[in-house]
Structures are given as structure tokens and as C-alpha cells.
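Below are structures written as C-alpha cells.
Readers should treat all values here as calculations from the given coordinates under stated rules, not as data from a laboratory. Worth saying up front: this structure is predicted, and the values here are computed from it rather than measured. Cβ atoms are built from the backbone, for glycine too; each structure is taken alone.
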Structure P
Amino acid sequence: MASDKDYLDFIIDQLSNLDGISYRPMMGEYILYFQGKVIGGIYDDRFLLKDSESARQMMPEATVDIPYEGAKPMLLVDNIEDKEFLKQLIESCYDELPEPRKK
């Protein structure tokens, strides 16, 4: 099932307190970036974040889910209404995320 563009637009708006948020469509879903690093994505109208120690500390009850068959598990972000929480969440896990691959 492909994600709805309206859901993506909502999440992008919720992340508007962060400088450097971008996205790229990928096979009906959306990969999310923060300052050039992949932070997660929108999969089946769910905001999934790459698994990191900081994200687990901020969301200890987070559901672990797989965005698609064969993918690494990610954390479901269910507190999508709180812009300040989302800003802190993304900023806290940024340093733990891998650098983008060189092209």
C-alpha cells in the first residue's frame, strides 16, 4: 500500500521546526532526511524512524516495525502531534545515524 501525500505533508509540517528536513519518493513511500542523513520514512502512512539508542530512550514504549519485507526494523513514532517532541527526537538521534554514502 502506498503512502498518502497528505500524510507526508502533515509530517513535514510537524517537522518544520527543524532546518534541513527533506524527503524523496521511493516506490510509493517516502524517505525522510535531516541535514542529509536518512532518519526514517513514511511507510503505509506510518512515520518510522531509524532505530537508535537516543530514539529508544525518548520513546521507550515504541513499537518496532519493519517498513517493508527485507528491511531493518524501525521505530514507530506515534506522538506525531507534538512538534517540540519531534524536534528533540530527531536532533537527539542525528549523531547516531550513519553519514550519507559517497556517490
Structure Q
Amino acid sequence: MEHKNLDYYTKLAQTGTRESVETIFKHLNRKMTIAESKFIDYALGLVDTEIGFNVMVHYLFHGTQIQRNYCTLYFGRRGEYLIIREAFDAGLIDAKQAFSR
């Protein structure tokens, strides 16, 4: 999979459709570069649609470990601690990920 730049991820995140957010999540894997991981982290913070939010919920509970970690960061930054607690209680994220601020 070709590595993308910040503009690419930012545009996808700001679009906020199911498809655009899922496209970002397809790039969250062990083959991503450090720069790409930072671009994705930043861009996901821009997801601000209800549909995008719901995609993030889906990946928090059904994604890979890397995807769940990025979702936890997203929800933590938004103060959505109840959903983080729910994922922690389900054993999907560890205490360090769930409760670090």
C-alpha cells in the first residue's frame, strides 16, 4: 500500500463519510511509517460528523489492536470516557491506553 501525505488524510477525515474514514483505517497497520502514523493521528482528530463518529465506535470495538488504539486516542481527546471504559471493560484496550491522559 502506497504511503500518503497529511493532505490526503486530512481531506478524508474532513469529508467524514463512512468510506472516507474507513479508508484512513485501512492505512493503520504495521507497514505505515512513523510520519504516516502521525498524519493519521492528526487527521482522525478532524473527524467531526456523526457518521464518522459511528465508524470510530465500530473500529473501537471491532478493529485491530492498532485501530482500537487510535480510536481510544480520538475518544479520549473528545472526553468520551464512557465509551473508552466500555471498551476497557470488554478487554479490548488495556488500562494504560484507556486511562492515560
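21.9 is what came out when mean count of other Cβ atoms within 10 Å over residues 41-48 was calculated for one structure; which of P, Q is it?
Only one of P, Q returns 21.9 for mean count of other Cβ atoms within 10 Å over residues 41-48, namely P.
Kindly point out which one of P, Q the value -20500 was derived from, the read-out being helix-only ellipticity at 222 nm (-39500 (n - 2.57) for each DSSP H run of 4 or more, over all residues; to 500).
Answer for the origin of the read-out: Q.
I have 13.1 for mean count of other Cβ atoms within 10 Å over residues 17-24, calculated from one of the structures P, Q. Which structure is it?
Label of the source structure: P.
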